[in-house]
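Multiple structures follow.
Where a number appears in this text, it was derived from the coordinates with a stated rule and is not lab data. Worth saying up front: this structure is predicted, and the values here are computed from it rather than measured. Cβ atoms are built from the backbone, for glycine too; each structure is taken alone.
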Structure 1
Amino acid sequence: MLKSGVEHMSSLKDERAVYLNGGRVGDVTTHEAFANSIVTSGKLYDFVSDTANAELMTYDAGGGNLCNRIWHLPETYDELVQRRTALEAWHGLHCGFLGRSPDHVASCISGMYMGLDVFEAYDSARASALAGYYEYARDRDLYLTYVIINPQADRSKPAHEQDDKYLSAGVVDEDSEGLTIRGAKMLATGGIMANEVFVNCIQPLQPGDEIYALSFAVPMNAKGLKILSRKSYEEHAPNVFDNPLAARFDENDAVLYFDDVKVPWERVFIDRDVAMCQKQFHETPAHVYQNYQAQVRLMVKMRFLAGIARRIADTNGTTNFPQVREALGQVAAHAAMVDSMVHAMEVKGCMQGRYFVPDRHTLYAAQVLTQQLYPQVVTTLRELAGGGLIMLPSSLEDFANPELARLIDRTQQSPATDSRGRVKFFKLAWDAVGSEFASRHTQYEMFYAGANFVTKNHSFRTFDWERAGAMVDDVLDGYDLDEEVARSNRGATE
């Protein structure tokens, strides 16, 4: 059912094997590298369980079972919009900086459940496992992450031709109880604060890669599962004032290594089937539904960045400069484009079985454009700010020194705020576009949906070429070469 923030944070005290800075982390909820971000995840659940938000954030899944709307399976356009409104409000709590918030993988699992007939056609036992897992995760409001790509290694070779057969996670053994998995998967964004991980492979696999063609879920504290954290930006953000985003919204990314992890059959959804690994995403609503969620999140994030852009200009007193208004107008247009495309996905959506799903091509078109758009917006904000992003006091401790505080008052001036307000804002702006945390987000937004050629191919695959081609044919059919030659000859003789 619904859980509180305290309950969610308590659920992470499960002895999961997280490794950072050369050693194993004890309690992730109290460690300086993760604690604040985990508090943020708890606030998400508090927002849902708050009775004041019940109509917005919850729905009746049947029999009075009140569930988080992230698990909602819309059967109409209005229900899809209702769910998006909930996600939009949720992302407002972190300004879109939690790319793997709980609604992302919930959207993936929900989309797979909407296409349960595809799993039934594959294997009724695996379909039953998926249906049971959807209900299990929904009724416990689990925070799920996923790992869906293999380690890069030698990209010129398929998984089964790598020097290490078990570089990528694959089946090393099976028995009546389930599969045993060995190897690595990436990239468990949000894994530190998640309850469980959904493991599969979205990259096209080749004949010979069958042992890697899997889809299953395990708890983050599963025996043998090792969580190899990247550098924590939160750990290097000593206070909220100096790094207001990194200090609270560093969701973390991690490589997962499965050191002979046992997966029971009731958690296995695909077992060594290369074709089905692609079908689980593209013949069900899963791929569309999860990436639609990501565009909703980006819509909120773009709104926030537009606010940063305008505040930069106001703080510097440049809002009425023609070139600045032009730049702000461009940022506003980018934000409006993402917003409009999210709404277009809904308006152009269609029924898939009993469920109403967003329009595929509008989604993929949005992905192609936003992968290019995000770094452009970041660059515009940098240009608007100029040296203001780096001519800042070293830390809040400078304000504790009376002499330095007096100099800060003299050198950090603005027509819109006092010196402290100016420093506070530009610290935020830097953490949004220039810090190491911000740099990770630029990389994330450019590649979370895959390389650009991948999203462009999705756009190619789903565009209505027949309709476009029919227009070309109509024009071509409107005139004839012989008739045009005859007409030209008649004109010459006259």
Structure 2
Amino acid sequence: MAPGVNRGPHFYKSNSKCKWVIFAALLFMSSADLYEVVVGLEVHAQLLTQTKLFCGDSISFGAEPNTHISPITLAHPGTLPKLNKKALEMAVKMGIACHCEIEKHNYFARKNYFYPDLPKGYQVSQHTTPICKSGYIKIKTTSGEKTIRLNRIHLEEDAGKSLHDADDLNTCIDYNRAGTPLIEIVTEPDLRSGEEAFAFLTQVRRLVRYLDICDGNMEEGSLRCDANISVRKKGEAQFGTKVEIKNLNSIRNVKRAIEAEAIRLMNILDQGGEIMQQTRGFDAVSGNTFTIREKEDADDYRYFPEPDLTPFNLQNEFVEKIGNTIPALPEERIKEYISAFSLSEYDAAVITDERDFADYFEEILQHTKNCKAAANWMMGPVKSWLNEKNCTIKQFPVAPKQLASVINMIDEGKLSFSVASTRLFEKLLQTPGKTPEDIAIAENLISVSDLSFIGPLIDKTLDKFASKVIEYKKGKKGLLSLFVGEVMKHSRGKADPETVNKMILEKINKQ
């Protein structure tokens, strides 16, 4: 333990779980000086089509088990698949957004392996010709910006779902999800920590939502991640034996699983052991990984071209048309907000985090020139209301034009921000059909600049804080906000703050 650390009885009274966490952290810190963690991710994103990849069955979430199935889903003899064009377009859109090379000549392959929830006994995927090759996604961590290279993005169908707790004696199978269209985003082994994986997945989720091709909901399984992890001594060029952790169901758990597995692998090497290539799971409660099976190699899947689907060729015009539908993405918008609207990088990043939120902000700016005020409203009252109600900006009842009117009224001196952000904003949420001007007049909220109204309130305030006035004259200029706040309180927020500030200074200087 380092010098100066408390070695008293409180440390030794810690429970065993705390001791293990402390021990693991110290072990990781010491091993991290010797080893480098190497991580590659495989991210499955469920596409927002209405139907499955090769048939017309619905893919809506939450239906009764085995109600969204057909002979094609169940792979009955004599049935033939047909490619979903919308899924193809979404895959190309993701590839363009990730700077990928779009493969023009494509075909599907059969990936042979047995699972009870895979009705065909094989999965239709892409092997030799992924629809998107190479590309990259940029991330930001505490260490700075980093480019994560992509190996590929390919189309494939999902399997069904095994339910182990629906029956005491049997495993039940729900085929509703079987055949759902997925894209699999495969990175190069460029990630070096759980933090980087967290940042990468956050960026992927933001991107698929911006493109409107996946809802990014990991809790419902529409975004899933497998992590390939290995460790090697720092300075070594050769990768270590990798271990795959399957079916991680949250971005936070991806980070936790990588960190836990890295400690396990380093510990094996420190003890002179040999790392086995395995598929493992992650127990979110204990924070540990566990063995599922020995890992298969690509040869074990016996890929061969899918005979029931003909190869397809993409024309340049088709790809260009899809590229023209891609909206301005977060990275581009952040640069624009900083340069054109003079926002800070932090403000720009918060506003552009969700596409609809950024769209709403830009619509406000069509009706007001005060960009900074619009940003403050979005990150303040608007975001607070959305968080409180657990809503999205699409469910926000106030139109962008109305919010712009509130901002303009403040700029014109008709309202103070405090009155606008509390009393007027609350009334506007309750009666969004009315204009802010009508509400302000009806509620008697318009700021008063009348000296006969404000003057007595200032006199009353300065008499009450006579000793503070003396301190102000001696140099404590920060007391001015105290005087202004008191006057605004007595006026119930109706007094014009600029007029109050000016009159207080005039009266103090005359004393």
Structures 1, 2 compared on mean count of other Cβ atoms within 10 Å over residues 45-52: the greatest is 2
When 1, 2 are compared on Kirkwood radius over Cα pairs in Å, the highest value belongs to 2
Candidates 1, 2; FRET efficiency 1/(1 + (r/R0)^6) of positions 349 and 485 (r between Cβ atoms, R0 = 35 Å, to 0.05) computed = 0.60; producing structure is 2
helix-only ellipticity at 222 nm (-39500 (n - 2.57) for each DSSP H run of 4 or more, over all residues; to 500) gets -16000 when computed on, of labels 1, 2, structure 1
Across 1, 2, FRET efficiency 1/(1 + (r/R0)^6) of positions 213 and 397 (r between Cβ atoms, R0 = 30 Å, to 0.05) reaches its greatest value in structure 2
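Which of 1, 2 yields 9.1 for mean count of other Cβ atoms within 10 Å over residues 165-172, as computed?
Considering all the candidates, the number was obtained from 2.
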Comparing 1, 2 on relative contact order in percent (Cα under 8 Å, 6 or more apart), the highest sits with 1
Working back from 20, 12, 9 (semi-axes √(5λ) of the Cα gyration tensor in Å, for residues 53-100 alone, computed), options 1, 2, answer is structure 1
